[in-house]
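The next part holds the structures, each set out as structure tokens.
Where a number appears in this text, it was derived from the coordinates with a stated rule and is not lab data. This structure is a prediction, so every number in the text was calculated from the model and none was measured. Cβ atoms are built from the backbone, for glycine too; each structure is taken alone.
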Structure I
Amino acid sequence: MSKSFLIDMDGVLVSGRTIIPGADRFIKRLVDGKVNFLVLTNNPLYTQRDLAHRLKVAGLEIPAENIFTSAMATARFLRSQKERGTAFVIGESGLTGPIHEIGWVMTDHNPEYVVLGETLTYNFELVTKAIRFVAAGAHFIATNPDPAGPSETGIVPACGALAALIESASGMRPFFVGKPNPLMMRTALKHLGVHSDDAIMVGDRMDTDIIAGVQSGLDTILVLSGVTSRELIKRYPYQPTQILDSVADIEIK
């Protein structure tokens, strides 16, 4: 049986809205070979169907059920902590949807948790409420630690940047669920129904994708189609199992 794949999205399959050359053929080989795989992303903005559509526009046919986001992992973490709970949530449908699905209530009346994702319309009033709830004792959970992300016009502040603001004002550090936290990897493996020994993490970043794979006991493949160069790899005390130019070079055994 072929090993299953956990595959980062940005810098591995696409660069912005442009497909990485050969990524479409790689995905087709996985589908044709009936190989288990999940596309992982720290981006909590969009739902699975939204992301599947965006990838399709770029030229990648990936079923929505083969996409797993930090927002989905966050919802599963919340449910593992408490079967039913209340949360003050800052985020878009990619985050609010999974939280609704686990049966939690979203409220701004004495919430037990503050759950921070990303939004296209940051609101100072909402941020102030989050700070006050956290300072008053609400548990502070954030989808991912990325301080910035790409947009059509340049970089934009992401979850990590807003989390730093809330932490500075409240004095409480958030628990980040997304990569490089191995929790996201284990949650994705459970979702896929496979053991870490039978899976491979494919990513373009040593400090998120590869370290998360290493800490989760997975084989790892670093592709050079994203932000990491061969020279940069040498600086890290942990190394990927394999280094390839892109996913087009991955052999499916």
Structure II
Amino acid sequence: MDQFERTRLIYGNDAMGRLSASRVAVFGIGGVGGYVVEALVRSGIGALDLIDDDKVCLTNLNRQIIATRRSIGRYKVDVAEERIHDINPDCRVRTYKTFFLPETQDQFDFHDYDYVVDAIDTVTGKLAIIEKAKNAGVPVISSMGAGNKVNAAMFEVSDIYRTSICPLAKVIRSECRKRGIDSLKVVYSKEEPAKPLEDMSVSSRQNCSGLEEAAGKHIERRSIPGSTAFVPSVAGLIIAGEVVNDLTAGKEQL
């Protein structure tokens, strides 16, 4: 008996071997990316690269699986690594305390990866991830907008050129066309995003967990999307399912 026995009954031994031999990079360990990591390690992925420079904040508690009162103030990649090893001590983890941006992209050799997950927020960073993955011939799946949405049932997997409604998908679609990227697997929702309330008494626009204030900093954010426990988590689990199913393509039955 082993911890992946129930998964093995679905995918078979050869496919589980492919998962164990695979290294997946997850860029962004937040509301979406945290659940991607959770499902991948529970599915038997053998190696994970975690890329994020953010720390757990009080306002992450409503939706991020790694966020607890005890993890506030700690780097997300460190918390995620501990959780991974609590689930599967044999999973090989590399952590990078950096945001993936065009100016930091040279730190990463995408040829090391069997699959790439884009779960970050910045358009420039997303496009750099997509381009580097495509140039390396590595499968990539990208998360579109999950903020300001409440209907988790409206998520779907699609090619970027078949998306609609989602404002972020529209931008990425246009930029991919300019760059000659002819296809991109994405998870997106056709739900019209709600407009977040502009009540500064409940906003994290100026301060997050109070950590910035304690450090003598004052951070003013341009716009903070609303989010729930059940929307980004669903997007993350869908992405993880696509990764596992793609890596185990050609599975045999026991």
For mean projected area of the Cα convex hull in nm², for residues 146-225 alone, which of I, II scores largest?
-> II
Consider the structures I, II: one of them gives 4.3 for distance in nm of label points 7 Å out along Cα→Cβ at positions 90 and 154 as calculated from the coordinates. Say which.
-> II
Comparing distance in nm of label points 7 Å out along Cα→Cβ at positions 2 and 178 across I, II, which is largest?
-> II
Origin of the derived value 0.05 (FRET efficiency 1/(1 + (r/R0)^6) of positions 138 and 234 (r between Cβ atoms, R0 = 25 Å, to 0.05); candidates I, II) = I
The value 16.4 for mean count of other Cβ atoms within 10 Å over residues 50-57 was derived from one model only; which of I, II is it?
-> I
Top of I, II by relative contact order in percent (Cα under 8 Å, 6 or more apart), largest first | II
If we compute distance in nm of label points 7 Å out along Cα→Cβ at positions 74 and 98 for structures I, II, which one ends up with the highest value?
-> II
